[in-house]
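Derivation of every value follows stated rules applied to the coordinates shown; laboratory data play no part. Please read these numbers as outputs of a predicted model, since none were measured by experiment. Cβ atoms are built from the backbone, for glycine too; each structure is taken alone.
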Structure P
Amino acid sequence: MIPIRLPGLAPFGLHVHDKPDRFISAELRRRGVWEPFESRMALALLDPGEGFVDLGANLGYYTLLAAARVGAQGRGFAFEPDPDNFALLERNLAAGRATQVRAERCAVGAVAGESRLYLSPDNLGDHRLYDSGDGRRAVSTPVVTLDGYFGDPKRFPRGAGALHLVKADTQGCEALILRGAQAWAAEQGRRLCWLLEFWPFGLAGCGTGAEELLERLSALDVHLAMLREDTARAVPTDGGTLARLARDGLHPETGRFCNLVAVPRANPERWARVLALA
């Protein structure tokens, strides 16, 4: 078990993968933190008693951070399609006594059903819902939509409480997720913030592209900022700038990505937290 230490949180332990994992597990072993600036941003966007959703939860790093922040009176939902990652996620939730979190072994997309999940052998945060032509082994996974999941009163009764943050690191499925979340996102309204990976390569692989993701973010009427891990800054941006990046420095052929935060314009207090974090 690896000790995780972040400012503002009591230290807690996290089980990591025993098998090769070039990025997340390796970095947690080495430093005891993953994406330190984005981690601090996730904490800054939540208050005790609030609710969150972790899409592509992997072994549960962000899930446990958010659960610690919202506390026992908050609530969380974690979605992870890979069976091995999901088993580790459940183990970490149990070890952390995060009983306020409901974990689901499924992917999230635009249409409910079944899909193939193509597994990376050595980057266990890079499983994909599309065949990238590199000979990956595939397993079957259920797929849900956020509209369908949170529209089901058995899972999320009306009046069950608001949700305030969605973290989505889903290897290019982000536009599909938003496509399947239009009613739910509208219902959540001004309070719902998003942390998203912006990876044109993966977006193209999922059959959407950067343009659709940016259009769907625009429809949410949000402020946007790029998260710079190297400088620990949130850099305000807009859809036009990101579209140009997707055609240039983040063109799919480069394989590069950046992480984004999206905060409703109707929520200036949370946007001020984004700008103040450094």
Structure Q
Amino acid sequence: MPELPEVETVVRGLQRVLPGRRIVEVRLGKTDFIEDPAALGQHLPGRQIASVRRTGKFIVLDLVGMNRDAQQFTLLIHLGMTGQIVTCAAAAPIAPHTHVFFALDDGREMRYTDIRRFGQMRILTVETRDAELGKLGLDPLEATEDEFVAKFLGRRARLKALLLDQRVLRGMGNIYTDESLFRARIHPKRLGANLSSDELHKLHRAVREVLTEAIRLRGSSISDYVDADGQRGEFQLRHRVYQREGKKCLRCGAAIQRAIVAGRSSYFCPKCQREPRAQSSRRAKRKRA
């Protein structure tokens, strides 16, 4: 599933071509991932794209009418697992599973493709947009160290679960959670409440470093992800633990392990990221019994 770096990469590509463009027509294929398909055709044609931005894993297109008193709308897009957004010439070949076409006033099209159709597309008023996005937590690239640390202090949940919780940090997912925990040398089963202030500060730095590097390399192309120009990312070539089960740790040489934490596959180095003592003690007791 595209995470913060992938969505940020797509948004930066769209920012180069969409602001100021006017949507002249909307054409739809399959619509089971769209909250109100009729609303797209009713409210979008004739509106200008004022801005393109990212909030968490959401792509946010703010739209304005051609007259000053027209109601403003926002198009909210979540790429799900296999969603792709590209801009291209209207005459360009159409990729399979392309379900939404936004014809623009410069002769180009913005196209949404989604093989599994687990994405989301919604049109919102400004009020409903702010209420919806206001439920999300801190942006990990914008949060100060103190804000970041405060989100984890006293929390009795596993660190992996907290990092994946969009109400805590918006935009984090499985790949960058595992990579950040490895870089900070923290096991995914650790409880937030049991981390020292120093460990939390290290984790904050690790999260920022991993996300920044991933954005520079245009994200991780594990499966279907491509950027707004249809190009694959390169950060998957820099993964140190994610999907490297059984391979040698690039830091210490131990074999990377996989465990289910917070209902998700988690990859870690058992030597660099020590398992919490309580977990190790219970495991040893079961073996002796």
Structure R
Amino acid sequence: MTKSAIDHDFPVTAPMRVLVLANQKGGVGKTTTAINLGTALAAIGEQVLIIDLDPQGNASTGLGIDRKHRELSTYDVLVGTEPLKNVLQQTAVPRLSIAPSTLDLLGVEMELAPLKDRAFRLKNAIKDMVKQQNLGDLTGRFSYVLIDCPPSLNLLTLNAMAAADSVIVPLQCEFFALEGLSQLLSTVEQVKTTLNEALIIHGIVLTMYDARNNFASQVAADVREYMGAKVYDTMIPRNVRVSEAPSHGKPVLLYDLKCSGSQAYLKLASEVIQRERLFRAA
């Protein structure tokens, strides 16, 4: 990939926005969307941080962070032994950093259970990072923070939603899509009531879309009818290059910029930024 193809000197968006990618269903393309949306935002000039809150650590692996190089992780941040800025690692993508995860996160819910601020650990860590930036520490002055959640509505996901400005919902074009969406929307409303009254749905991104499949088209139409303008225009196609890229430790934009999946994520990034401008103008 050439510099001219992906690396532009666009101005960085301000202030920092925190977007959480959440869906309690597995296999919907949530982590794939976190990796590739983050890469696409970085490609068009944004400074991006991905926070991996999934104990499986697939976002970290998909961005080339080997498990043996994760001495510090989001586990250390949540239990309070390290500030967020100390666990950040630069990826192979210019302007894209990650806070990696480890299997230690599997037990963090029990460790945090006695604490009064257990749902706000990540929010406080992000606040502390921003405070350091305001004091002159320019390590990671990010315009976007993307949080990749586990496929469940547990304390890790609640921490992410409590810290976020908005939620991006990856939704696979399959039979139970709307059923799972209803449950997630209910959770977002509960979080708004109890933890984060400013939380909104940023948008719903339809993933693994196969235009040759009439049923996938029907599901997409049903989701658009149900959710209206909340659904992004961009749909992520089912694409073998997108599936192959993580095994090489690369986002698909580095693996094959010209494939349909890469082009879709670049379009999605532009759409996310357009919506951000509308939110700020409102």
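Among the shown structures P, Q, R, from which was the value 0.40 of FRET efficiency 1/(1 + (r/R0)^6) of positions 107 and 211 (r between Cβ atoms, R0 = 41 Å, to 0.05) calculated? Computing FRET efficiency 1/(1 + (r/R0)^6) of positions 107 and 211 (r between Cβ atoms, R0 = 41 Å, to 0.05) on every structure in P, Q, R gives 0.40 only for R.
Determine which structure produced the value 0.80 for FRET efficiency 1/(1 + (r/R0)^6) of positions 67 and 187 (r between Cβ atoms, R0 = 30 Å, to 0.05), calculated from the coordinates; the candidates are P, Q, R. List each step's numbers first, then the result.
On the way: P: 0.80; Q: 0.00; R: 0.50.
Corresponding structure: P.
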